[in-house]
Structure 1
Amino acid sequence: MPNAEPAMKAETAGTGLRAILVATVVAGALGYAIQLLAPALLTDDAAYVAFSVYWSTLYLCVAALSGVQQEVTRAARPVVDEPPTPVLRQFTLIAIGVVLAAVAVLALLFGNEILPDSTVALAVCLAIGVVGYLMVAVLSGVLYGLRLWLAVAWLTIVDAGIRAVLVVIALALGLAPEWIALAVSVPFGLAFLAVWLRTRPTVVGAFRLDVRLRRLIAHTLGTVVAAASMGAMLSGLPMFLGLTAHRSETAVLAGLILAVTLTRAPIVVPLLALQSYFISIFREGGRGMLRRILLALATAAGGVLLLSVAAWFIGPFVIGLVSSGRFEISSAMMAVITASAGLVALMCITGPALVSQSRHVPYAAGWLVAALLTVGFLLLPLPMEARLTAALLVPPAIGLVTHLIELVRTVDSMPSSPVAG
C-alpha cells in the first residue's frame, strides 16, 4: 500500500509530460511553418524585417508574462470544500493595468521602429496580444497547479492553430502590416475563451493560492523580471537586432534574424513550454534534484555540440534555401547562433529548479545579468558579427553558472532524508 501513492503520481506526471510534449510539438511545428513561410510570402526584405520585429516584440512581452504562469503554477494548490478567495482575480486585474501601461510606453518609445507609420495600430495590436496572453498565463498556471495536463495541452494547440490559420491567410493575401500584426495577436484571447469555457466548472473552487496578494505580486515580479530577461535573449533578440543595426544592410539583418529564428525555435521552445511542468516536478525533488539536473545538462550539452557542428556545415545552405537565395550567413555565425541557443536551453532547466524551491532572487539574477550583458554587447562599437558573437555566447554562459552555483547551495542546505535513494 505505501507504494500505491508514488506509482499513481508517476503515472500522472508521465501522462502530463506526454500530453504537453505532443501539444508543444504541434504548436512548435505550426509556429515554425509560419517562420518558414514568412520570408517566402514577404518578398520585400523590409516587409520581412518588419514582420519579424513585431513578432519578436510581442513574444518578448509573452516571454515576460510567462513569469506570471510560473508563479501561479507554484502557488496554486488543489483544495476540497474550501470557499474560493479573490486573490487571483485581484492580481489579474492589477496585472492587466500594468501591462496596458507598459504597452503604451513601448509604443511611444519604439513604435515607429517596430511597426513604421502605424504606432496607434501597433499599440492596439500589442494590447490585444498581451492582455490575451496574460489571461492564458493565469489560466495555464492554475491548470498546471491542479495538474490538469490535457487542458493545458489543448490551450497550447488551440492558440497555435488559430494563429497559423490567421497569419498564413494574412500573409498570402498580402494584407497591410497592422492586419498581419492583429492576426498574430488575437489568437491568445480566443484560445483562453475556448478553454476557459470548457474548464470553468472543474477549476472554480478547486484550488487555493498558498500566498496572499502582496506576496504573490512580489514573487511574480521576480519571475517576470527573469522571464523578460530570458525573452530578451530568445524571442526578443530580433527586436534588439532591429533596434541596434540601423547602419547595416537590410538583407544582412534579415539573414541574421532568420538564422536566429530557425535555430532557437526547435532547441529552446520545447524547454520553454515545459517550464511550469519542471516547476511542478522539481518542487518535490529533494536532495536528488541536483544530480538529475546535472545529468540532464550533460546530455543536453552533448546534443548542442552535435547541432552546432551540423549548423556549421549545412546552416548557410538552409538559410539560402528558405530565403530563395536572398539572405546569406557564414558557417561560423550559424554555429555560434546554434551554440548560444543551447546555452539558453540549459538555463531553461536550471531556472525552473530554482523557482520550485522559491529561490526567486537568484533565478531572476541569472537571467537579468545575462539579458543586460546581451544588450550591452549588442551596443558595442564593433562589427555586427563580432558583437553578435559576444552577445550570443558570453551572457548565457555567465547566467548558467550563476544558476548552478545557487542550486548547489540550495541542495546543500536541504535536510538529509532518513531514507536512502
Structure 2
Amino acid sequence: MPPLLRRSALLTGLASSLLVTAWRRALAAPAADTALRLQALPAHAPMAQLHAGGPTGLLGVTRDGGLWALAPAPAVPRRLAEGVDPQTPLASGHGRVAARTASGGLWVFDIAAGRARVLPDAGLAPHAGLLVLPLAVLGVVAAGHLLVRFEPAADGRWLAVARSSEALLPDARPLQADLDGRGDGGHIVVLAGPDAQRYRHGVLGDTVEATRILWLERHGLQVLRALDLPAPHVFEDIAPRPVALPGPPAAVGLLTVRSGPDGGQLALLSADPARPAHLHLAALGEPVGGFHRWLAPTTDGRHLLAVHTPHIGGVLHSYRLDGARLLRRRLLADISTHHIGARETDLAVWLQGQLLLPSQDGQALLHVNPARDWADEGALPLPARVVQATALSDGTAWAGLLDDGRVVLARMSPVLPPSRR
C-alpha cells in the first residue's frame, strides 16, 4: 500500500476506534447530577421506529420493514414479521400487536397464540395510527381517509365491519377517551375536517391540518360529539391527549394545539354539558406569538405542559387551569420535543413520576422533577440525536431511538446521600 493511503487508513481506523471508545464510555459512565444510567439495546439492524408493547415490552421496526421484539441484554431480539411499513406507527394492547404492511394491509399478531393474520387489501393510509380495542382494531383507510373498524371472523380472518362517514386528517391517530365520564372505557377521538389551505405551516409532515375534532361511537363509528373550528384557526396536531378534568373523578378532557394568525396556543377541550352532541373549548392559553409559531404539548394526564417554539430555542412551560384560561409559567429553555417535519409530536416521556425530555440538539436527556417544583435534576449525554422516545410498557425505563438507528435505554436509580455513598 502506498504511504499516503496507508496513513489515511490508519487515521480512519484510529477515528473509528475513538468513536467506539467514546460510545462505550458514554454507556458505562454515569452522568453527573442525575439518577439516569444509559444502556445500549441489542439489535440486528438499524431501527426506524419504536413502540412500547408486545411480548417483551418494546417493539422496533427496522428501516427495511422487519418487526422485532426488543429486550435488554442478555436477551436476544426476536423477529416477529417482515414487510411492515416503517413509517406508520404500531399499536398494541389486549394481547395483540397491529401494524400496517408496506402495501397497506392490516397485520395483527396474537401474542398468546404466537401467530399473525394479515388482511392484505385493508387499504390502510400511510402514517395514520392504529388503535387496538378488546374486540377490534381501528385504522384509517386511504380511500377517503375514513376510520374503519376491523374484527376477526370465526375462521380468524380480519374483516372490515364499520366505517366512519367523515374524512379524517390523513395521518390521524385515533385514541379512546371517556369524555362523558361514564366509566365504560369511552369512545374514539379523531382529528377530522382536513384542510390544506387554511394554515400552510407544514411543521408536522404536510400542510394538511384539522378543522374538526370528532368523538365516534367505538362500534358503529357514528358521530357522538364534534367541535368545528371557524377560519382562520386549525388544530395543528395529529392526536389530542386525554387529561383529567376538575370535578368528578371520571371526567376527561383533551389537550391539543389551536393555531391561527398569532401562532399556536394550548387548548383544553371537553364534552359540552349543555349540548349533548358537542365538544367545546373549555380553556385556552395565550398564543405563542407570531404567525407559524408552534408549541408541543406534553402531559401525564394530570400535569399540563408545552414546549414553546421547540425548533428555535424551545422553552418548557407549565400551565394551570384558571376558569376559561390556561395560565403559563416558564420553566426551562434549550429544549426540543419535536423535529420539523416529523409526525412524532412529543419526545417527552413521563417515567415514575418524572419528566424526561431531550435538549435542543437532541443529544442529552434532561430530567425534570415535578415533585420539586420542576427542578432540573441533571442531564444524561446521549451518543447521537434522539428522534423517538417512549417508556417500556412496564414503566421501568426510558427507551430512545437515535438518528443512526441505535436504541438505548435509560433507567432511573436512587441517588444516595453523600454519607451513604
Structure 3
Amino acid sequence: MDKRSFLKNLTLIGLSVSPSVSALDQLLQHVSHLPADEVAKDEDFWAKIRSGYKLKPDYINLENGYYCFLPQETLENYINHVREVNYQGSYYMRTVQWDNKKAMAAKLAELAGCDKEELIITRNTTESLDMVITGLHWKAGDEAVMAEQDYGAMLNQFKLAERRYGIVNKMVSVPNHPTSDQEIVDLYASAITEKTRLLMVCHMINITGHILPIRKICDMAHSKGVQVLVDGAHAFAHFNYAIRDLDCDYYGTSLHKWLSVPLGAGFLYVKKGNADKVWPLLAEGDMPPNDIGALNHIGTHPVHTDLAISNAIDYYLKIGRDRKEERLRYLQRYWSDQVRGQGNIVVNTPEDPKLSCGIANVGIKGMKPSELADTLMKKYKIYTVAIDGANVHGCRITPNLYTTSKELDVFVKALKEMGNA
C-alpha cells in the first residue's frame, strides 16, 4: 500500500460512523433555524444530546473542568484509531504520523483562528505554557507579571525560572467581582516596570470561571513593550473567540477539557516572529529561522490521540459553537441566579453574564470548601472540587452539555439547605 492510499484509508476509518451519528445529524437539523439562546433552554433537545454520552450513575458530575470525557461518537472513533495504529505499527510511525499530525494542527488552527504556521500540538496546557515560561531568553533582573489566581503548575514554573535565571516575579490578585474591565487592565498595568518582559494572564480563571479582557490587557502590555502569554485551558471550545483577535504573543490550552479530545493533547500558539525567542523543551534538528516546528519535538507519543482531534472538532462543530456556548452559560446562570445573595451562599464569580460562561464557584459562609465538597458528595451525590485559596473559597462547578436542569435543581436545593436560604 502506498503512502497516499494509506492516508486515504486512514481518513475513511476516522470518518466511519455509527447509526447514532445520523440520528444526531437529524436532531440538529430540527434546531438549525433557531437562535442559539433559544435552543439552550430546550431540555428535550439536550436530553437527546445526553443520550450520546455514557454516564456513571453513582453521582451528578459537576466537575467536568478537569476532564470533559468523550461522547460515545468520539470515543468509538478514537478506539478505531488505536486499533489502526496498532495494526500498522512501525509502518504508520515511519510513514504518515507527521503528515497526519500536521493535518490535525492545521484543522486546530482553523478552529482557533490563527495561521497553521503559528500552532503546534502539545500534550497539555502545562507543557505549552511552561515551555514559554522557562524557554524565553531571560536575563537576571528581568521581571514577569502573573496573578495568584493562575494555575499552580505555571506559578511553579515561574519560581523555577526565578531560581534558574534570577528573574523577578511580580504577583497581582484579580478581584472576584471587578467593577469594570479597566480595573483589571489597570491592575496588571500597575505591576509593569521598564524591566518587565512577560505578562501571563488567564483567559478564563480556572477556579472561578471569570473571563478576563484579554485584548485590552494585550494592548496595554504591548504599549509598554511587554509580551503576553495567555492560559486558555478553560476557554478553548468553551466560548467563541479567535486567537488573532486577542493579539497575544503566546497562547496555550488543553484539548481534553472543553473540546473533549482524549487525554494527551493540547496546543501552543506562537505569534509569527516569536518562535526563535523560545528555547524548545527538547532539541530538534536544524530548522528554518522562526519555524514553530522547532518547538514541537517530544519523541514517540500516543499518535492515535492526535487523530482523534479531528473527530472531536467535527462533533463540536456539529453541536455548534454558539449552541454550546449558550447552553453552558444557560446552565451556569440557571443555578447561580437562584442562589446568588441567598442566605449564607457566596457566589465567587462575576454576576455580569459577559464575564463568565459555564464555570462558576460557590461557597457557604462558615463552611470550609472541603467540607462543602464532602457534604455535596456524601449527602447529595453531587461531585465537585473544593477550591480554598487565592481569595477563592468554595467549590468550582463545571457542568457539561449532558447536564440537565433537573440535576441542577438537586444542586440548588442542596446549597439552599446548607446555606439556610
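Read the figures in this text as sums done on the coordinates, not as results from a lab. Here the structure is a predicted model, which means the values were calculated and not measured. Cβ atoms are built from the backbone, for glycine too; each structure is taken alone.
Once FRET efficiency 1/(1 + (r/R0)^6) of positions 114 and 146 (r between Cβ atoms, R0 = 35 Å, to 0.05) is calculated for every structure in 1, 2, 3, which label goes with the largest value?
Evaluating FRET efficiency 1/(1 + (r/R0)^6) of positions 114 and 146 (r between Cβ atoms, R0 = 35 Å, to 0.05) on every structure, the highest lands on 3.
Match the computed value -2000 of helix-only ellipticity at 222 nm (-39500 (n - 2.57) for each DSSP H run of 4 or more, over all residues; to 500) to one of the structures 1, 2, 3, and report its label.
Label of the source structure: 2.
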